[in-house]
Structure P
Amino acid sequence: MTSILERSSLTADRRARELADLSGGTVVDLLVVGGGVTGVGVALDAASRGLSVALVEAHDLAFGTSRWSSKLVHGGLRYLAAGDLGLARESAAEREILMRRTAPHLVHPLPIVLPLTRDVPVASALLARAGLGLADLLRRGVRTPSAVLPPPRRLSAVETLGMVPGLREAGLRGGLLYWDGQLVDDARLVVTIARTAATFGARILTRLRVLAVRDENSNHDENSARGGSPPRRDGLAPGTGAGAGAGAGPLTVDVLDTLTGRQCRLRARAVVNATGVWAPGLAPQIRLRPSRGTHLVLPASAFGGTPTALSVPIPGERNRYALVLPQGDGRVYVGLTDVPTDEVTELPVPDHQEVTQLLNVVSEVLASPLDRADVLGVFAGLRPLLDGPDGRTADLSRRHTIDIGADRVITVVGGKLTTYRRMAQDAVDAAVAQANLDAGPCRTGRLPLVGAASRRDLASVPAPRRLVARYGTQAPAVLELARHDPRLLEPVAAGVDVTRAELVFAVRHEGALDEADLLDRRTRIGLVPADRAAALDAARDALAHRTVRTG
């Protein structure tokens, strides 16, 4: 019997074999377009229900928005402030699932302090405290124990400085302490979900760019099929109720293998478009208003090396905060902006004003203000926000929607990283109804991801804690790679915690095909350009270790 490690391994050999099978005429129940967190979530949900599944991604897993988040699995505090109790409760419920059932190795409790400075009026502090209390009621309502996420409390000025020594003491009245979930790495969550889907037989195929999706049985020409109907907020486009398309023949999906330049034709009974900000490319009826969210990467020493996060009110904004998020690796991320943009690019670039704003807002509460010399790197992602009546992108809903176009392509768009599992469930439900697929009930609410175990069992895994936090119960398999080559336990570069063994593991088991996959997504070395340059030779060495054939 093959092991979980073998069944979950994504390799170049497995990719080639599965692509040959699919392009040879095999029809799958569901084809997912997009390898971000929602796409891999759809693949896992469908495969675990017993459906045959293929996922195609034009680049790499977590290539787009999914790797540019704040890496928070949050309980919906901001949605409460906006009055969206339903979305806040959904976020709290999904946080509970990730932290306690499906990915406790990847998500850990994070203490966050909102410092009460002279710039925070007493009325605002009271309102924030009431919001934290309501969020705690949701926490209890979804049965997350206080041993995992303690209730919020008021801190004295002395206690606040004890938790965050780098704060400015003058004018500090105290702080509000609350807890939320933090991902060790958002891109790692995506890869882990994809590998879990692979254990159920899902074909995870990167470097496949979709050229066209055609309904061979449709009377519409391709252009009219692309038109579709505007999506309704209840999730289905007008005229596409449950069972629409049942009994129709498979859809044809033309793809380009960017590794070889060869075009292939795939066939599926249903297609889900989970391409985020690129969703209108397959579903022009979808109207998005993307916004750019920017983070800075700074040394932890600039904040006194504290493991406690900060939430700093943005002057002149209602219910918007800058976040200071320690990463446990000597780095701190500071974010998050919300800038409308019409430019949808593969690599969004922050502008000068965003960097300045974040530095200025956070510096207001620090004893030693930040400047640009402290910035080690910057990154930005695009939010796939559904167009709506609100004037600012910051006020647009973070809910998701499901749309079924005239060409039978099912599009899932909107939402947040925290609620990816619920988005995936809704998309698969729509596919099952539309194509009359024979599927079991959704299982992902209790399905552990690869490497998951109880916190007690994770504490006894015989491996360094840093590896357990990234690989869970598979951390010893990373160490095993170095049994015959101790050099693999060496860091990839000075000042970087990542070892050479982790890069080799990514090549042999996590679908990494080139240096960028290794440095920018399987690890986050690439967030600091100087570190990336120093680790490039190690990445090239790791790619030469592509010797294990699994699958």
Structure Q
Amino acid sequence: MADEQELRRLEELCKQMYETADSNIRSEAEKALVSFAISPDCLNKCQLLLERGSSAYAQLLAATTLTKLVTRPNVTLPLEQRIDIRNYILNYLANRPKLLHYVSQALVQLFARITKLGWFDVNKDEYVFRNVVNDVGKFIQSGTTQHVMTGVQLLSQLVSEMNQVSEAEASRSLTKHRKIASSFRDTQLFEIFQLACSLLRSAAGNLKSLDLTDDNQHGLLSHTLNLAHNALTFDFIGTSTDESSDDLCTVQIPTSWRTAFLDFSTLQLFFDLFAGLPSSLAPMALSCLVQIASVRRSLFNNAERAKFLNNLVTGVRGILENPQGLADPANYHEFCRLLARLKSNYQLGELVKVDNYPDVIKLIAEFTVTSLQMWQFAPNSVHYLLSLWQRMVASVPYVKASEPHLLETYTPEVTKAYISSRLASVHVVIREGLEDPLDDHGMISQQLEQLSTIGRCEYDKTCSVLVTLFDESAALYQELVASGGQSVEIAVREGRLTWLVYIIGAVIGGRVSFASTDEHDAMDGELVCR
């Protein structure tokens, strides 16, 4: 009876903590729940709260409290108790498929944490926490959408947990984290990735019959794509690079995974998914392609790499020929990242040898020009397009291939589109009172640094455009000032001249002394005079 009252009180406290608007009541409830979490019979109470299941907040409290209990840095629960908790969670999730999202997520998190921390625990000569794929496989084999989704969530969260250092581990030992992550990578990760791909294959084969307006079917596909993405973004060699150094990412896939990437159906699978999925799911398929495009070069020999790149570029070309899906900003952003990886991971000499290279480079140039003209749309994505052209132009002196790279045809179009679109933006910014791109110094300096390399390709064309535009703008500006023109018109002319001065400074700054010629120096002189 006392238990019953205690449980009611806990449910009431949970309600107060999560629902009340009164901060005093909430902080009192928090204090009471903290003392509950450190009470000796906390474990039993958590189980009772889960069993009753009448209040989702109480279930959430039980799951998060158990997670804290198994994570405590200085107190480890006995092995039997942890095995019991883990088995209990799996049964609980199997028997209650209709849990609220945040409750099931907290339980999935608890399963992942307990599995990771017990990875090296042995009971009767058996690593008891390692039968992951078997135990979770039962959910996936059950065939009901809700159970399969729970199974995929369990694996996805586990891969994510294995890949990150939690606060508790930071205070323990990074070496232990690496040992666990490496062991998981070597024994389980490839099987999990293959499982994700086989689930995605069966979904891709039945896209027409799937009802993606149904939350369960949509959720299952979303979690499965997430599982594949978590496996592909795993920190395979423990370098844990900074997320922001996105451009230089090479995915260090283990050699034992070679078969999955030599079989081009894996690559094709994600292109098919992108083509067939709605915009709520398609960006994740492109995200997986960005990772697959970044697989380390040494996974292949030269002939295999050429074949792989050819298949990759064929898929990219297909998207450029039917670009309807790219109207969605998330799809567009991931596609720009994918284009940038073509050059960060492959050499220009390899790219020019792919099938229909002239068509592909023409399509990429047209896509870039259109993107630059829509300067208000996704400015962060443009960085990746400029980075692609910058790297291609920088590689030109080193290309040994006999096939033409055609950059002298298309790069001037990209340079011209950048310059004219930035000048056109001035009038719109002033007329509509928008945020001025010129005020974002970080972005401007980054773009101009990229342009400084791009603009030096066919430099005479860049100079001729800049000289014409500058002379025209300067003359108009002088006329307006002399005739006392409207302040708005003067501001527009000043904005255009500001852009031109920045761009001229950038292209002159792109001069490389060892590759400089008298003609280029003369052109630089023309621009400096301006």
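Given -9000 as the derived value for helix-only ellipticity at 222 nm (-39500 (n - 2.57) for each DSSP H run of 4 or more, over all residues; to 500), which of the supplied structures P, Q does it correspond to?
Going through each structure in turn, the value belongs to P.
Tell me which structure, out of P, Q, gives 0.00 once FRET efficiency 1/(1 + (r/R0)^6) of positions 174 and 254 (r between Cβ atoms, R0 = 30 Å, to 0.05) is calculated.
Source structure: P.
Of structures P, Q, which gives 2.2 when distance in nm of label points 7 Å out along Cα→Cβ at positions 22 and 510 is computed from the coordinates?
So the calculation was done on P.
Comparing structures P, Q by FRET efficiency 1/(1 + (r/R0)^6) of positions 6 and 118 (r between Cβ atoms, R0 = 41 Å, to 0.05), which one has the largest value?
Q
Given 8 as the derived value for relative contact order in percent (Cα under 8 Å, 6 or more apart), which of the supplied structures P, Q does it correspond to?
Computed on structure Q.
So mean count of other Cβ atoms within 10 Å over residues 94-101, computed for just one structure, reads 12.6; which one of P, Q is that?
Here the read-out was taken from Q.
With semi-axes √(5λ) of the Cα gyration tensor in Å derived from the coordinates and found to be 37, 29, 21, which of P, Q does the value describe?
P
No lab work stands behind these numbers, since they all come straight from the coordinates. Nothing here was measured: the structure is a model prediction, and the numbers come from that model. Cβ atoms are built from the backbone, for glycine too; each structure is taken alone.
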